[in-house]
Structures are given as structure tokens and as C-alpha cells.
1. Out of P, Q, which has the highest value for distance in nm of label points 7 Å out along Cα→Cβ at positions 42 and 58?
2. Comparing P, Q, where is distance in nm of label points 7 Å out along Cα→Cβ at positions 10 and 82 highest?
3. Kindly point out which one of P, Q the value 22 was derived from, the read-out being relative contact order in percent (Cα under 8 Å, 6 or more apart).
4. Quick check for you: by distance in nm of label points 7 Å out along Cα→Cβ at positions 34 and 66, which of P, Q is greatest?
5. To which of P, Q does the computed value -22500 (helix-only ellipticity at 222 nm (-39500 (n - 2.57) for each DSSP H run of 4 or more, over all residues; to 500)) belong?
6. Quick check on the output: 0.9 is distance in nm of label points 7 Å out along Cα→Cβ at positions 2 and 74, derived from one of P, Q. Which one produced it?
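Bear in mind that the values in this text are calculations on the coordinates, not laboratory data. Everything numeric here is computed off the predicted structure, so don't read it as measured data. Cβ atoms are built from the backbone, for glycine too; each structure is taken alone.
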Structure P
Amino acid sequence: MLGTSLGRFRLLGYLEGCSFLLLLGIAMPLKYYFDMPMAVRYVGMGHGVLWLLYIGALMTMYLARGWSVMLLLGGIVASVLPFGPFVYDRYLPKDEPLS
């Protein structure tokens, strides 16, 4: 999986999606229901870094592999929706070495 740029992108999408679900499902309830704002601070910062890396990797894949604009826009929209990166992964092209 980590041997190709697409495999690394898929892993990054998985990590970004998990961090978003962790933020929404655990950290935010801890903040608002149990008065523990530090959970959002740390999980939110980690998610923010992963999101920036994901968008950067998405742009890199778009430019390096010649992906369509629709595939690029789909990745951007998926990055802000819960479970979005997991659904988006199903629409990615097959893993092929760069020519």
C-alpha cells in the first residue's frame, strides 16, 4: 500500500477520515457535555494538520496523475463530510505506477 503515491494518499485519507470522526464523535461531546475543552484542542489540531496534508496530497495527485477536475472537487467535498474520505476512496482510479 505504501509503495505507491496512490497507496500513501489512500492511507492519508483513511487517517484524515478517522481523525474527523474522532473529533466529532468523541472530542466534541467531551467538550460540550463534560466540560473538557482540551480534547478538542488536541484532536482538532491533529485533524487540522491531517486535513491540510490530505488537501496538499490531493492537489499533488491531481497534478501528477492528471486526475479530472470532478475527481479533485469530489475529494475536496469528501474531506469536509463525515465518512467522506471513505466513500471517496471507492471512486479513486486503480493503483498504477507513474509513466
Structure Q
Amino acid sequence: MIGLIRQELLSGVKDAGQFDVLREHLRAFPDVPLDTADHEEAASYFNHCRSKGVQGSSIDFLICAVAARRGFAILTTDADFARYAQHLPIQLYPAS
């Protein structure tokens, strides 16, 4: 897991007790360190998708870049990733 995903999962949890429980569960997953090449690849993915008429956030493309570079599948219910997968070398893990 990358830190940005951990942050997104924890953000918006209103109940402090639920936050603590979720934080403890997520600690089972170590953070994958990011490097310059991850950010460069994310920018490349952003530009490539934009040239195909597909818009996305910088964070989404960073997730795609990290996953593709490390051979990870992306677990998501966000339909945007299915659109990215049409243009990028990413694998989606079925959420159902």
C-alpha cells in the first residue's frame, strides 16, 4: 500500500473509535516507498490518458504507476480505473 491510499482510507472517518480500528487494521500493510521514477511514470500516464481524452487525478495516476511498476493489481470500486486500464498497463483486482 502507498501512503496516499492509507490517507484516503482514513480521511473522513468521523468516529474516533472507528478511525483507530481501521488504522490498526491498515498497519498490517507496510507502506511501499515511492521514488522519482514513480512520479515520472505517473506524469507520463497522466499525459498519455489526457491525449486519449481520459481525465484523472494526479493521485490516481500515481497509484497506477506504482502498481504497474511493481506488478500489483489495483483493488478499487472507482470506475475511473477501468477507463485508465483501457490505456495503461495496469491490472484491476475484482472488487466483488
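1. Values: P: 2.8; Q: 0.8.
Across P, Q, distance in nm of label points 7 Å out along Cα→Cβ at positions 42 and 58 peaks for P.
2. Values: P: 2.6; Q: 3.1.
When distance in nm of label points 7 Å out along Cα→Cβ at positions 10 and 82 is calculated for P, Q, structure Q comes out on top.
3. Numbers: P: 34; Q: 22.
This figure was derived from Q.
4. Numbers: P: 5.2; Q: 0.7.
Structure P comes out on top.
5. Working: P: -22500; Q: -17000.
Derived from the structure labelled P.
6. Q
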